[in-house]
1. Tell me which structure, out of 1, 2, gives 9 once relative contact order in percent (Cα under 8 Å, 6 or more apart) is calculated.
2. Among 1, 2, considering only Cα Rg over 2.2 N^0.38 Å, for residues 340-571 alone, which has the greatest calculated value?
3. Out of 1, 2, which structure matches 16.5 when mean count of other Cβ atoms within 10 Å over residues 332-339 is calculated?
4. Consider the structures 1, 2: one of them gives 0.75 for FRET efficiency 1/(1 + (r/R0)^6) of positions 252 and 564 (r between Cβ atoms, R0 = 35 Å, to 0.05) as calculated from the coordinates. Say which.
5. Can you rank 1, 2 by distance in nm of label points 7 Å out along Cα→Cβ at positions 52 and 292 and just name the one with the largest value?
6. Have a look at 1, 2 and say which one yields 47, 39, 31 for Cα extents along the principal axes in Å, for residues 108-259 alone, as calculated.
7. Given a computed value of 9 for percent of Cα pairs over 48 Å apart, which structure among 1, 2 does it belong to?
8. Using Cα Rg over 2.2 N^0.38 Å, for residues 140-523 alone for the comparison, can you identify which of 1, 2 gives the largest number?
Structure 1
Amino acid sequence: MFRKILIANRGEIACRIARTCHRLGVATCGVHSAADRDALHVRAVGESIEIGGAAAADSYLKGDAIIAAALQLGAQAIHPGFGFLAENAAFARAVEAAGLVFIGPAPETIERLGDKAAAKDEARAAGIPIVPGSETPSAAAGELARLIQTLRLPVLLKAAAGGGGKGMRIVTSLDGLEAEIESAMREARNAFGDPRLIVEQFIEHGRHIEIQIAGDGRGTVAHLFERECSLQRRHQKIIEEAPAANLAAALRDQMAADAVRLGERLRYRGVGTVEFIVQGDTYYFLEVNPRLQVEHPVTEMVTGLDIVEIMLRVSAGEPLPVCQQEVTLRGHAVEARIYAEDPAQDFMPSTGPLVHVEMPQGVRVETGIETGMEVTPYYDPMLAKLIAWAETREEALDRLALALDEVSVLGVQNNIAFLKLLLGLPETRAATFHTRLIDERMPGWRLDQPELDLTAAALAAYSWLLGERAPGGQGIWSDPAMTGWHMSEGGDGLACFPAMEVGCGTISAPVSFSPLGPDGMLLTKIGEDKVSLALQPLGGDRYLAIIGTRREVVRIARAGGSIYVQTREGSHALTVKPYLSFAGAASEASGQLRAPMMGMILAVNYAVGDRVEAGSTVVALESMKMELRVKAEMDGIVTQIHCQVGETVERNTVVAVIEAG
């Protein structure tokens, strides 16, 4: 076994790999970017070298700097985790040339499997059915467009060199085809350093089933059964489980045998995942991920095996630590990925400080975040994974849903409420889902908040009022009986004038208070609605909220002028301002196009004086490995451009101005 390894990754996967290493007595070290100097994974690995700037291209994708750090710190091997350089054959070869061990497949195997087109060739040679599509990858938009025109729509564009949903597009129309291709190539280049794409026939209403394999590099390969990964958004998995439910045993056995045969053909070393799309009783090979998968914990929970340990042992030259007959299943496991994103805004990533983070007990938690950290635009927005295990699938789903209720991630938008919605769907409970379920069902879901949530607004107002009381007992807020105003109207004691304004997004309402009652209850008027409530501190960000006759444990945290409220219904980011300050604020000028997130400008499609139509993409920027489009909201003339390609802009920066006309 190795004495010391370098973990060439960040976040939750770096922390998770370090945990297994420490259990085995293997010392760890790592690398970090300028943005990650104070990150949790830097402490988890024990020692780390800063190798570059915040952007992945300046740090985690710099293979030479990573290898130099490993040599400097005395590591014997490098574990790439997932993403970044995990499927980069040139990096794996450079690691070995430096006298180190690459903890993963041999470079030749990565070349044959990491490239999706080459992987299809290997599968075809092994007699595995493949999805119809392109034979070779291409970075020529015109060539790809001509191929697509020969296929039946819809088709799928996929980055040849990567995964995780990056560089993927479903093409349903030939209109704007080359622009879609260029966009997918840009995203692939930014995420993997390789813009090449392949084209596949898109299988609608299929199930995404993958087989976990492990091999010793000498020809012995075993499978660790399958995972169901059909609940996806942006072609990226968000809920996974093992084993798959409602999957015929014969079909499972056939796919597992195909996966093992492919691994044996390549004398596979380490762990990998062979992915299939299943439609009825037919299946097709999709790709191989020759690396550790994000969703590997569900397999570990049902098999009792440590997949990272398997990687370490076979890379150190030991035989496969388990044979096929010893791999058994027990119970059921389900994983949910928590992202910093807003499902109501097409899953747009969210950045900013994490005001408060608290994870639940009773389930497995994989995370690389903590209170006080900053979610930046430079990396994938995944914050944590929760994995629940139980004897039955139904019980595992229930445990996971309950655990999500106990998560506190305040300060950024997140998908926790959306995950709970998915877990409660009849299709999820009955395991009748498919990869397009979210896309098809979302238009009928009310995910946004067109109206200010009354309870959340009242809780934020009460919390603000308590926080504004002067500690020295001076001022209009300090008297427990007072709420800012001496005058009141009516018999309920509400003040004649609002004390503050509470808002969420573009919606806001004035707030008036009554005097605080002896029982701590406070009548609060939000707009035209009234609610009586009280808050009892429970420690940290937890409070017992008494709302009329109902009691509920909630979480409330404050950062600057924002108050974050988390109830059973979800998280709410609210702004609170003294009323006179709010009333005097100027409204924004119309026609200003603002960057939705901090990011790097990829394209400026118009110049001053150009005419644009509503819905046209004026500026494209890259953030969190995703391409975001800033579109014109009306027909008009571009009068100002405030950005240029390659420039990094902050969130809410005005990048262009359009005047109606």
Structure 2
Amino acid sequence: MNLTQKILNAHLLSGTPKAGEEVSIRIDQTLTQDSTGTMAYLQFEAMGIGRVKTKKSVAYIDHNTLQTGFENADDHQYIQSVTKKHGIFCSKPGNGICHQVHLERFGVPGMTLLGSDSHTPTGGGIGMLAIGAGGLDVAVAMGGGAYYLTYPKVVEIRLTGKLPYAVAAKDIILEVLRRLTVKGGVGKVMEYTGEGVATLTVPERATIANMGAELGATTSVFPSDDVTRAFLKAQGREQDFVPLCADPGAAYDETVEIDLNTLEPLVAMPHMPDKVDTVAHVGPIKVDQVFIGSCTNSSYQDMMRVARILKGKTVHPDVSLVIGPGSKQVLTMLARNGALSDMLGAGARILESACGPCIGMGQSPKTNAVSVRTNNRNFYARSGTASAGIYLTSCETAAVTALAGVLTDPRTLELDLTVAQPEQFEVNDNLVIPPAAEGHEDAVEVVRGPNIKPFPLGKALEDTVTGKVLLKMEDNITTDHIMPSNAKLLPYRSNIPHLSDYCLTPVDETFPARAKAEGGGILVAGSNYGQGSSREHAALVPLYLGIRAVATKSFARIHQANLINNGILPMTFESEADYDRISQGDELELPGIRQAVEAGQETISLRNVTKNETYTMRMPLTERQKHMILAGGLICYTRSQAE
């Protein structure tokens, strides 16, 4: 077996381990972050389960850390109190980005990790099978429930050779994106093999696994080897080490070979992470802002290389350089060894260890700016400035660019960029709050601020569903389009009614008002609908607005699951030409839809009443998903089973 199969099969609870089949697996660990976590814990409470049943669950507060009003602070208090009551560890603001901290302090090779953040696969850098999911799926897993997924195909990414000077792990994953595109990983796990793997540190592996999410992949995974052992030992966690690798001669569904010796610095251009070219070819475009950090590139090793490049120099006068170390551990070590002073001396602005600029939570660039960033996504308007162009690069490229004022190939440096892993990392977990001891939960009061509102629930599927096409969209609509996540809106993640006024406004500013006036309807979109973040608000808010069905050419994995979890019908055109035949404003009808779902039909009829046409739609549902859709979503189904 390959490594993916070994871990999956060791956790298999039901189903046939064959690509394309639905299986359920046991989840060992969960993580949440505050922009998705508040809703996940409200859903967990709604299930009526006293204490989590996982080996370890951790709540991180790392997204909504700008406190410009009471809302974020109130949500932080809710998360800290609800986790204390239910057996969950809580990482307070300032402790770091969830993926960076989990890698450092909690990840265990061979375990399964389910997180309410699409970049949870970062844990694959330490040999975990780490999967991003909607908050409701994570809530179920915390309660001891199985996680259901389609058994994936496994793609071998075989690495040979060694990275040349000033070429980074970020360039490896950008090369994979260039070859496979943002849709190339759908239904697949990326498994890294070959002698080149041993040349990469755990943080470098984590960078690659992190951006596997941009491929649409279920997850990415690296072996657990001597490099992994050394990292865990330096974290004071050698006892967590487990050696893991694929069997000799293991079979894969596909193989992609990358000779690391041949790679050069790469850049993803606006507005998609697979729009990749070489830095040398793109050329010296003028740059206004550089951001170094995020869950992709904020490790100690990343930061030390940046400090070495900046030491004794000055940032270009036309560039604003902001740096966000990924964790309190990293920031403390930079402060102790003088690297932080080197950054400050060069003119860098240092951010707290949090998610930040990647999601438009501060540091939005100026109008029409060019911003070079080390994060993982450059979707339109995600930075908070719609007119800005976001370019994704390695830390090395970003640092030299900040000095030069134009996009610059770091191979022009004459500097030793070798950074050895510390024999011992700085370990101080005093910002991780443990839960109440078992049996003492009743003494904990859960604190709810006025910003926390009830979340919507689906309703049982009617015999016939009708609705107007409220919006017709193109390909690659992201969850940032569906439910924007900027600094003004993130504080309202627990307030669905407020968020509803902003749903799909990047596509059409009139959509929320029209949806409310019509009492709901149907959405139509192109391929890869719902790519990007795992945020289930992109399903919850449309549910609140009365959206009953979404018809697309294809869906992104997590968003499709979130729609089903909330009782919204996810349909795909059997003939993509039918997409072109539908117009915004058409009245659509799904006659006999309840009977069709009950019968397990994989194809259903969608009638265009306005044009007197009928289209064949595909909606293959597993037996479990069928019952969820009939009941109105996962919570409604769970409640019906308990009655």
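Values in this text are rule-based calculations from the coordinates and carry no lab data. In this text, all values refer to a predicted model and were calculated from it rather than measured experimentally. Cβ atoms are built from the backbone, for glycine too; each structure is taken alone.
1. Corresponding structure: 1.
2. Result for Cα Rg over 2.2 N^0.38 Å, for residues 340-571 alone over 1, 2: largest is 2.
3. 2
4. The value was obtained from structure 2.
5. 2
6. The read-out comes from structure 2.
7. So the calculation was done on 2.
8. Between 1, 2, the highest calculated value is found for 1.
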